[in-house]
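Read-outs: derived from the displayed coordinates by stated rules, not from any lab. Being a predicted model, the structure only gives us computed values, none of them experimental. Cβ atoms are built from the backbone, for glycine too; each structure is taken alone.
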Structure I
Amino acid sequence: MSARIGFLGTGLMGSRMARNLLADGFPLAAWNRSRAKAAALVQAGATVAATPAEAVSGADIVIAMLANGPSVELVLFGESGAAAAMRPGTLFIDMSSSAPDTARDQAKRLATRQIAYLDAPVSGGTVGADAGQLAIMVGGDAANIDRAKPVFAAMGSPLLVGPVGSGQLAKLCNQAIVAVTIGAVAEALLLAAAGGADPEAVREAIMGGFAQSRVLNLHGKRMILRDFTPGGPADHQVKDCTNIVNAANAAGLTLPFAEKALELFKDLVAHGHGALDHSALLLEIERRNAPARLGSGPDKGPG
């Protein structure tokens with residue numbers, strides 16, 4: 001019999017992940033702060049829970065896909081009371097993106113309730129979530145990962161990267177590369193346009209060389225089309241970059257590229273673009289180089 005899933009957070013990513021779990025036959029109770037987003041899963045077979053506590057009650061495995069670490073903290077240990085509603089022996093999997101220290105602290109507190117813990121943030125965006133092809137970076141005990149394998153298989157490919165907290169650290173490494181590369185792609189395409197070359201042709205040409213990357217492929221295309229409909233919102237990138245810099249400081253490191261990326265994304269959000277896709281960092285690069293612009297089309301975004 002399939003494990004019963006309590007799923008907390010059915011936004012852009014969580015809704016897609018939950019649909020794949022339902023398609024694989026897992027009984028699933030969904031909760032989201034905006035009830036309508038959870039209700040959209042009813043036709044796929046989900047039960048809608050009125051509260052986080054209701055969603056996790058009786059679940060074998062609980063998955064959180066929330067905005068950040070503080071959101072998970074609030075749902076687990078705040079008035080929502082999800083931790084208190086989970087029975088001993090439940091496996092809690094935090095697939096949100098947060099700080100490694102947060103993961104370690106939550107794991108310790110849940111262990112006092114005999115609740116197992118994995119931190120398992122993901123990469124691949126909404127495209128990967130739709131296809132069930134997310135990269136899942138897992139921190140925790142191998143025995144708990146074995147228990148979660150059928151669940152992970154519905155959403156993507158898991159890889160153990162170390163003890164609890166290591167999944168979040170791996171996600172920060174991923175986000176450092178993504179954030180810096182988005183900035184590099186934006187600068188390169190703006191340079192191509194300003195110098196008189198065809199940015200789309202330049203992008204295609206360099207896709208065959210060392211500059212080839214998923215960011216150049218997908219986000220470079222977004223920039224050229226000026227389509228900033230969010231997959232990964234820019235304000236989430238600020239959160240991730242802040243965690244990257246904080247983790248570096250805790251390790252006694254200085255990461256100048258990550259620090260610059262944080263500055264750029266903060267300025268992008270400060271100028272009203274926090275809800276746009278993180279590829280919209282192009283807009284901040286353009287603002288600093290006005291009137292230079294990539295293309296002449298209108299910007300597209302949410303709604």
Structure II
Amino acid sequence: MTLLLAIDGGGTRTRCIAVDRDGRIRGEGRAGPSNHLHVPMDVAAAALRNAATTALSAAGATTADVALVSAGLAGVDCDGTGADDATAMLRSIDVDRSVVHGDMVIAHRGALAGAPGVVALAGTGSSVLGLAADGAMIKAGGWGPLYGDEGSAYQLGRLGLVAAAQAFDGSGPATALIEKLTRALGVADFRDTVSPLYAQGGGQHRVAALAEVVDACAADGDEVAAAICRRAGVDLAHAVVAVIRRLPVQDVLVSYHGAVLERSPRVRAAFVDALGSEAPDAEVRPPRFEPVLGAALLGAAMLGWHLPIDAPETHSGL
């Protein structure tokens with residue numbers, strides 16, 4: 001049995017699938033973060049290795065059965081910047097041949113199944129990638145938490161904390177975020193949230209995890225939380241429009257990936273509404289495949305495998 005290992009390595013988790021020539025997913029493995037810009041290189045490499053080892057074990061295979069590792073990793077830009085470090089990490093999997101893409105590239109390939117268009121990626125961080133028919137790539141965002149990540153889970157969590165702090169001080173409108181965020185951080189008083197976020201560390205990922213709390217508050221009718229969700233959707237739409245304006249086409253396909261746009265109807269509705277106003281010729285489609293399947297499709301093309309386009313979604317069971 002000859003297999004392709006496809007990897008989606010992000011700032012929060014790493015996922016690996018073992019795919020055969022017929023497009024069947026034979027095994028899957030998951031591990032922690034593998035963005036080498038946010039965690040130590042050895043930690044990122046261990047996550048990649050553990051996810052791959054688990055996938056191969058589930059498939060009843062070994063590295064000797066692997067023809068190629070096709071990885072899309074956070075920390076690698078769409079132009080390949082950062083790929084050398086990522087390739088070095090993949091050597092720990094002990095497979096002779098590997099290829100590294102940016103996480104935006106595999107997300108794009110999965111969402112639009114290879115068609116030209118624009119894909120917004122909004123997970124822990126955020127970025128937007130446009131692909132023209134001639135293969136040219138145009139990117140917006142991806143600047144990280146200090147001066148970017150608009151519309152990301154990190155932004156949702158951070159703005160939720162800001163709104164709660166302002167409400168607590170009396171300088172902002174009342175919001176249930178005070179109580180909800182306090183509870184989510186495992187403390188009794190909002191003033192005590194400082195310790196788990198500053199003194200105990202966790203940084204970007206711990207703040208990003210609070211996005212679910214903000215979204216849940218919005219779903220319960222909290223207007224402050226709802227406004228934060230609307231802002232996230234509009235910010236992502238603005239980035240998409242910036243890319244559309246630089247693409248040499250009129251009618252553009254748009255899709256998305258990442259927990260923020262896939263799991264929050266409020267953020268997604270604001271995103272679609274803003275695009276309708278600013279880019280009325282754009283057609284928004286739900287993503288066709290997950291990013292890890294985008295990595296599989298890119299790897300299959302390198303191997304010359306004619307992977308049936310419906311095989312992953314038909315046989316994965318995931």
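Among the shown structures I, II, from which was the value 3.5 of distance in nm of label points 7 Å out along Cα→Cβ at positions 58 and 178 calculated? The read-out comes from structure I. If relative contact order in percent (Cα under 8 Å, 6 or more apart) is computed to be 13, which of I, II is the source? Matching structure: I. Work out which structure the value 1.7 belongs to, where distance in nm of label points 7 Å out along Cα→Cβ at positions 74 and 210 was derived from one of I, II. Label of the originating structure: II.
semi-axes √(5λ) of the Cα gyration tensor in Å, for residues 138-233 alone computed as 21, 17, 11: which structure among I, II? The read-out comes from structure II. When distance in nm of label points 7 Å out along Cα→Cβ at positions 130 and 258 is computed for each of I, II, which one produces 3.1? Matching structure: I. When mean count of other Cβ atoms within 10 Å over residues 26-33 is calculated for each of structures I, II, structure I comes out greatest.
Computing P(r) over Cα pairs in 5 Å bins from 0, in percent, for residues 18-193 alone gives 1, 9, 16, 20, 21, 16, 8, 4, 3, 2, 1, 0 for which of I, II? The read-out was computed on structure I.
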